[in-house]
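Engineer: Several structures are given next for inspection.
Since every read-out is calculated from the coordinates, none of them should be taken as a lab result. Because the structure is predicted, anything quoted here is derived from the model rather than measured. Cβ atoms are built from the backbone, for glycine too; each structure is taken alone.
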Structure 1
Amino acid sequence: MMRSLYSGVSGLRVHQTKMDVIGNNIANVNTVGFKASSVNFSDIYYQTLQSATGPNETTGAAGQNAKQIGLGASVASIVASITQTGGSQRTDNPYDVMISGDSFFIVNKGGTNYFTKAGDFLPDKNGTLATSSGAVVMGWKPDPADPTTILKDTVSPLRIISPENLFSPPEATTEANIAGNIDPQDKDIVHSGSGKFVSTSFYDSIGQEYTAKYKVLQTGGSTSAYDVSLTDITDKNGKSIFVKYDEANKKYVANTAIGNVKFGGQTLPKITDTNVDPVTGKITWPASTGNNTMSFNAAGKFIGIDETATPPTTPSDTSKKLELSITVTGNNPFKNINVDFSTITQYGASGTTTIEGDNGTTDGKNGGRKAGTMNGIGIDTAGKIYGKYDNGDSRLLGQIAVASFSNPSGLESVGDNMFAETQNSGNFDGIGHDVTSDGGAMTSGILEMSNVDLSAQFTDMITTQRGFQANSRIITTSDTLLEELINLKR
């Protein structure tokens, strides 16, 4: 009878433990990345009153089963449903990240690596990506030899908003193009006209913007050949680079720092003070030397452009572009620029020529850019973090690494939505892997919520309550029996 009392006590204890787990699950129903736990019971070692015996052919006695009395229940396991994914919550915060798959984010706190499913990240004061509880997010950095790729080495803190990442370096223009249609009936472009003016913008190696201005004019005596010449180069304020303002004498003078300027076969003349209006800064241009001639076939297709006065008659790769080169005194910030004319056509239309210039190739490459300031962050499905800049640049800043375990349920919860590896979970190798390598992915702007199923928890709560009540009845009933036993002496 005493055994039944203690069995009832053990039943109360295990059901109380299960109720504690259910309460914790429900309390964390809205906790980011929380993984619900479940409790399993096991019976306790049995007291054997009589061992089992087999049949005895000699005596004719049949076999008997063992006679055992159980001693109650105990908690066999408390298992977290780590591999079950919680619901998705949209936040539109680029630093919030959700993992689909069985991998874990790697975070470090106090010098120890932990693992989490909660992707509510933010940069700290130093620009290091961190969790809301103060653990730093670990990952890989760009390869110093090739900043467009990731060096998958031992994980380290992801300092994405460091001083060197706040700005994007400028890039000098090395390609430009002029495209459109030349109408041979355009009054401006015929040999007796003023010419068609077109410009291309470009950048030097320190990010300053300039505009190269060109003139296209029909070659005398030809209806399919055109002279192309450089007329000026101005800065972003529209001032010619061949002129500067003399503050001491309060007048415009020639910019002697500008050396040779060549455009294909054309060489611009040297500008002296006598060519510059001291009040307005307007240049009176002497004649240039050299020529550039562009030609078209009878169907209006581009043939080529040549650094001579003779129109090219057959197309070739060398006759598609002209090189613009600028030299200056001292360090030269300008790069040579190849200006492509190969997409121009000569079709009769409405008597209007429509040609336009643009920096870069026709597919937008090597157009150069100014220095940029970071104005956003993006994280792709592989966890790669990109800085976005106001000059249109996008730079790879790092990649969030993940870890996987052969037995994720063997991880030990340490609070703050973090887990620690144990001897039964498997070991983290210190490097991790790309989330896409096992079919997973990361989604920015979304968080994984708790995987607690309230309907299941409330059902478990009911059965746990009834189990607790039943075990309490064991104790009260056994107490009644003991009371009857004591009353026998009366």
Structure 2
Amino acid sequence: MNESSLLSAAPRSSPHQNEARHPLGELKHGRPVLWTSERRGSGEQDSRISPADVDAAAARLRRFAPLMALLFPELAPSAGVIESDLLPVPQLQQALALPPDFGALLVKADHALPVAGSIKARGGIHEVLEHAESLALRHGLLAPEGDYRALASDTARALFARHQVAVGSTGNLGLAIGVMASALGFRAVVHMSADAKEWKKERLRRRGVEVLEHAGDYAEAVAAGRRAAEADPACHFVDDERSRSLLLGYAAAAPQLARQLDALGRKVDAAHPLFVYLPCGVGGAPAGIALGLSQIYGPHAHCFFAEPTRSPCFLLQMLAGTPAFAGLGANPSVYDIGLDNHTEADGLAVPRASELAAAAVQSLLSGVYTVEDETLFQLLHQIAATENIRIEPSAAAGLGGPAMLRGTSSGQAYLHRHRLQARMPQATHIAWTTGGLFVPDEEYARFHARGAALAPFSSTPRKTRI
């Protein structure tokens, strides 16, 4: 990597503004940065996941829709489809000082996804359904073209009760897996890390899910879950770091988003670029969505991942093996550069990225930027104040993306490199929210008060160079 392609987004008041900087130093000190990829369009995309695979995942979700409507009354209006709205947010765009000549800002409202209340409903529920389908077909409880509502029968539940579904999670994936597995009758176990929110644990327990708490971080919870699953042949472990089924469930969001953009009259082509900003933890959800969008829109979809400054594991993964980061190994951890992985964005508090996700997007990812916790709370408050949208801190990470693209030297260089400056008035920017629906009122009030006490976030250009 050319070191000049990693540029700081430090505020003007930063005491470090005029010092000579090294990219590793920026990350070590937890400063916001925007990195843009030089591998985009290189043709190195992982060929193990094809458009046909994504279509198959979407078809599976359609087959299960009648059963989902039966199991979850809140899905009756959508006939069993789990989907979120695509929302124009003109007041938020104005509050963020994003001018019309930079395009239109929309929010993909996965914070309000029914059943699980987060983006994890997409991949997590897909994997549980795929596992249930496999068991039911194997035991003759379901015909390939049959009525999937049969899986709510006593016979099916008795079969599923002999099997366990387990996962390691900081919270949101655990909710998706636990709620879905429990609803089908599986024995559901969620290994939770120390930074998981207490209310998420309690919500799972109320659903009959066994919650096993671990003193360590996300990676340790996942490792503990793997070990337990290896000792139980009747256990299916949903591996957030390695699961192809999760990735495909997330990718299945792309065709629906394309239909929503069409319905809003938002074109995506060479003259109308699409920019998507996706909060990133281990990487499976944003990678799946980026993969699905690239298969539909090709080079006209520009996907950026957003991470906390204390937990930039995917950015480290993208930098692994480059000269500036020699010696970090093939799958580095944020602990390797002295970061503590402590962030209020609990869903993004991940020390090491998924190598599967990284391989899937290495040639199509546009970039990764990092966000301070203070900024997350500022954005959480602003989207509530302007659009009455209620999200959790991790879901706010995508909202700062347009400002990073517009207001940093790295972002401007990216637009110049891809000849996008003249096309920005016709651009569509989508900030993908990830969770918030089930956050307790008192917890959300604390988030909102913290954001309200801070100065409003703005997209005022900042062009500090490393």
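Engineer: Could you tell me which structure in 1, 2 was used to calculate helix-only ellipticity at 222 nm (-39500 (n - 2.57) for each DSSP H run of 4 or more, over all residues; to 500) as -12000?
Structural biologist: 2
Engineer: I have 0.50 for FRET efficiency 1/(1 + (r/R0)^6) of positions 61 and 445 (r between Cβ atoms, R0 = 35 Å, to 0.05), calculated from one of the structures 1, 2. Which structure is it?
Structural biologist: 2
Engineer: One of 1, 2 was used to calculate Kirkwood radius over Cα pairs in Å, for residues 37-220 alone, giving 25.8; which?
Structural biologist: The read-out was computed on structure 1.
Engineer: Of structures 1, 2, which gives 4.2 when distance in nm of label points 7 Å out along Cα→Cβ at positions 253 and 293 is computed from the coordinates?
Structural biologist: It was calculated from structure 1.
Engineer: For distance in nm of label points 7 Å out along Cα→Cβ at positions 53 and 269, which structure out of 1, 2 has the highest calculated value?
Structural biologist: Largest calculated value belongs to 1.
Engineer: Check the numbers for FRET efficiency 1/(1 + (r/R0)^6) of positions 309 and 413 (r between Cβ atoms, R0 = 35 Å, to 0.05) across 1, 2 and tell me which is largest.
Structural biologist: Comparing 1, 2, the top value of FRET efficiency 1/(1 + (r/R0)^6) of positions 309 and 413 (r between Cβ atoms, R0 = 35 Å, to 0.05) belongs to 2.
Engineer: Given a value of 26, 59, 14, 0 for P(r) over Cα pairs in 20 Å bins from 0, in percent, calculated from one of 1, 2, which structure does it belong to?
Structural biologist: Derived from the structure labelled 2.
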